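Below you'll find the structures, each written out as structure tokens.
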Structure 1
Amino acid sequence: MTDSSKWIYVAAPLFSEAQRTFLECLVSFVSNKIDLDPVKDFFLPHRDAGDLGIVKGQTTIFESDIIQLDVARIVIAVLDGPDVDGGTAAEIGYAFSKRKPIFGLLTDFRAYAFEKGQVWRLNNMIWGMCDQGKRIFGKKEELSMAVKSYLEEQQWINH
């Protein structure tokens with residue numbers, strides 16, 4: 001991988017301070033569990049491409065996001081909310097079209113029930129792009145272990 005490429009692209013709403021803080025904590029947690037660097041190995045659009053209107057313009061941020069989606073090995077997508085964020089859904093669709101595995105994190109208990117692998121209140125296309133629900137997790141611990149297992153299976157990391 002080149003210096004500018006990141007292993008994992010994190011797709012999620014990032015418009016509030018609370019959302020950005022959650023994403024940074026999530027990346028810190030996952031990177032610690034799988035022994036990757038939270039800055040060098042994870043692409044967080046708000047951190048690595050810049051906040052819209054503050055650092056760079058729309059075109060620059062869009063192009064940076066597409067480049068990073070192209071070079072990422074996997075995508076972690078936060079699926080919380082009454083519906084999946086529009087930008088997150090677009091990133092998931094783009095990554096899926098490039099045959100990138102998508103690992104979803106759905107912590108909003110109003111939106112899921114993992115009884116018999118069934119996820120409620122989640123768009124069927126999003127469900128399908130997360131390996132027909134097999135890569136949707138309700139806890140960051142489960143997500144971390146699944147990502148680690150996948151990276152090890154691909155022999156991208158050795159632990």
Structure 2
Amino acid sequence: MKMLDVCKVFSDAGVQNVSSVLASGNILFQSDKDSAELKKILEKAMSEHFSYEAFLFIKNEKEIKEILKNDPFPPIKNFHNYIFLGSEKVEETLLEEFEKSNKAESEKGKIVNNIFYWQVSKGQTLDSSFGKVLGKKGLKDKMTSRNANTFEKIIKKFS
């Protein structure tokens with residue numbers, strides 16, 4: 001789906017100052033409504049417009065900054081840091097799957113404040129044992145992941 005279309009759906013649903021970050025599915029907007037109410041409104045609007053069951057994660061600016069700040073893995077050349085957002089307790093499932101997987105050298109996973117963080121060598125994201133687990137149907141509808149660089153780009157757009 002095109003981010004321009006997604007932004008229009010969000011605007012039509014009543015939120016203001018809507019913009020997208022890259023083609024990553026991250027939409028920035030302003031609203032006086034709380035996250036729970038926004039989630040219902042926006043999921044319904046997206047589902048109706050695009051004819052699929054939308055599943056959104058709503059985070060405010062403070063939460064986004066805190067999530068990135070809490071990344072336990074310092075950036076390392078030739079590694080990706082991923083941040084997983086999801087439904088309640090999905091981070092525990094992710095950690096359990098990570099611990100069961102065959103890990104590459106220097107591959108790390110950790111939960112900090114109910115967020116799962118994963119550091120993996122560049123080029124190994126999809127080939128790693130844990131990376132293959134992420135495509136499981138039972139997980140795909142409970143979480144989403146973003147590279148830490150995407151969080152940095154989101155934060156820059158807040159300024």
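Laboratory data are not the source of any read-out in this text; all were calculated from the coordinates shown. This structure is a prediction, so every number in the text was calculated from the model and none was measured. Cβ atoms are built from the backbone, for glycine too; each structure is taken alone.
The table below gives the values:
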quantity: Which of 1, 2 leads on volume of the Cα convex hull per residue in Å³, largest value; calculated: 2
quantity: Which entry (1, 2) yields the derived value 12.0 for mean count of other Cβ atoms within 10 Å over residues 30-37; calculated: 2
quantity: Ranking 1, 2 by FRET efficiency 1/(1 + (r/R0)^6) of positions 6 and 78 (r between Cβ atoms, R0 = 25 Å, to 0.05), the structure that comes out highest; calculated: 1
quantity: If Kirkwood radius over Cα pairs in Å, for residues 94-133 alone is computed and equals 10.8, the structure in 1, 2; calculated: 1
quantity: Which entry (1, 2) yields the derived value 19.8 for mean count of other Cβ atoms within 10 Å over residues 38-45; calculated: 1
